[in-house]
Structure P
Amino acid sequence: MYKISKENLPKLYAALSEQGKLLLPCKNKAGKVDFAPYGESVEVALEAPLTSSSAKDVFFPQVEQLLKFQVEGKKLSMEQILPSEEAVIVLGVRACDARSFDILDRVFLKEPVDSYYKARREHTVLIGMGCSEPEETCFCHAFGIDATKPETDVQTWLVEDDLFWQAVTPKGEELTAKLGALLEEAGDTSAVEEQANMTQKILSVLPLHGFKFNDKLPANELKVFNSKVWEKLAPACLSCCTCTYVCPTCHCYDIRDYEVGEGKTERFRCWDSCMASDFTKMAHGNPRKSRLERFRQRYMHKLVYYPENNDGIYSCVGCGRCLQKCPVNLNIVKVAKALEVSDDV
């Protein structure tokens, strides 16, 4: 294990920037912390417990251009817009977000493989940050996630005046070797262990420390689908889609074509939400016409459909963002608890 003092972190950021595009938690003018490209003018916020949005945008951008079309008479020409091959380094990934990439991999790297997602995955090095101040809305432990050890290429821990550094994968070891003398041997690492133990103690007393999903839900698909719980909860939903956009595992998208000039069209992929009234809209209309149907679809996918098709793995990592952001306090925990005590499930 290696370490570097906090006062030398700008040197680390500069060295990492030489190896590729560096993204890390930064505070904007509104005080919100999100992943952003490193620059001398940005305010780095590595200590932030959790970014406002997840890091999934690195591999699955909110908007990305796919194609350009040119029509001249009866002649059609196409240009594919391939993702950049530039190396990307993401520093400060928390354990919940790190686990979300495995969930997204099961969608985008399954046949037929999404070549855009795969290319970004291959060109990115993830540097995780062990948690030391979990928030009250955290429940990653419900999925066997160790908040102190992110599943990334490199694991780091901010402890007192130092950043401790441990390469985990060949990608991480290669990056570590390139940093050379910037990192020094850590020697005594007991401080990291003490912080990890303290983090686990904090997690053990948080409001959701005993929460876990009911493993019987995927096996009772029809009962869950027909439960009266949806009628009780759905009316309060505003269909604002906030929960889907801040969620690190939601992966719905739409394909849009835009005319940009005479005979010229550009095609984009952009995030979409199953909570939106025009989601999957076809010529005959929307197959889920009511708010209840759309509300139910989101949570059926998280709690039933995804685990049914992925070895019992839920499409949730317990980051708690939906608990923080929903304007009417509807979230996956409330839904799961309601189903847990429902008589018809």
Structure Q
Amino acid sequence: MNRDHRIVALAAGAALTLTACSGSASTDSAAAVAPSEEPAELTPVSVVLDWTPNTNHSGLYLALERGWYEDAGLDVTVIEPGETSGLQLLAAGQADFAYSVAEGLLPARAAGADVVSIATVIEHNTSSLLSLTEEGIERPRDLEGKRYGSYGSDLEEAIISSLVACDGGDPALVEHTPLVSDDFRIGLTQDQFDVAWVFDAWDTVRLGEVDDLEVSTIAFRDWFDCIPDWYTPLLATSGELIEESPETVSAFLDATARGYAAAMDDPQAASDALMVAAPELDEELVTASARWLADQYAQAPEAWGVQQESTWTEFSQWLTDGDMLDGDPEVDGAWTNDFLTAQQ
């Protein structure tokens, strides 16, 4: 699952291994072309994932499987990330679209990268702090005297401190223990740490529904009075592509929004499409995760992708106040709803 929020700083430039896959062709459009006619040339575009394929990407894979990108005139190549982030590839002109997170995009812009969020994949942050129920961690102040499994990022420190202090606890009493791996099941059951930051759609579903562990969570969305909401994941592109080929951005986002609307209406179809693209995944987990996310992508299929100005400004200010932004991200230009058809 996407772990960008635990790293925050963009990865240093490094060699990139590109793993590409493409969706199945649309037989309907091919059949409609007369033998004497030349088929319309498709515009090649690339989209970089933020992690290995998972249910956050279901709308993308469903749109690929059903040929909706080809119907929109696009030939889409999906790239799994290497050591170079999708935002870096966008800024360098080496990719057209990328899944990312707000806590990555804002620092990138502050550093001079002309990258823009064009849609949020999930309406609100669905992160949680997860622990075994036997630990008795039911609210942030219960973290006092507990070991938090940490990736060592400033964002983690700020989140934990803000939550605990807001709930009347002492953040200094929370021990930050370095994570050995992100296999939370092993870490929790082998007593390596007491609590970890997870994504409910993947980790909580896996540990609770698939592994049958008795787990408890402190959902970030229940504590937005203490910490800000923010978009994770989101879809981004470059300012250059927006300026030079807005029709490409519109075509890509129209087909993608159609994919996520279908994933909301039919989670099983979304699960099936992802399993075709990534058969190595645990099908039970994918099915349960797709079902859980169907109610989280947006309040309604036609509202998928819509971003709120207040969410961006409040999160940006929170990062700035916590000295987690080095420079001005020009937040007003960091996002746009202009390419979401429902908003036009």
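Computed from the coordinates by the stated procedures, all read-outs in this text should not be read as laboratory data. Source: prediction; values computed, not measured. Cβ atoms are built from the backbone, for glycine too; each structure is taken alone.
The table that follows gives values for the structure above.
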item: At a computed 0.10 (FRET efficiency 1/(1 + (r/R0)^6) of positions 81 and 201 (r between Cβ atoms, R0 = 35 Å, to 0.05)), which of P, Q; result: P
item: Source structure (of P, Q) for semi-axes √(5λ) of the Cα gyration tensor in Å, computed value 35, 23, 17; result: Q
item: Structures P, Q, by FRET efficiency 1/(1 + (r/R0)^6) of positions 89 and 257 (r between Cβ atoms, R0 = 25 Å, to 0.05): label with the highest value; result: Q
item: Among P, Q, structure where relative contact order in percent (Cα under 8 Å, 6 or more apart) as derived comes to 20; result: P
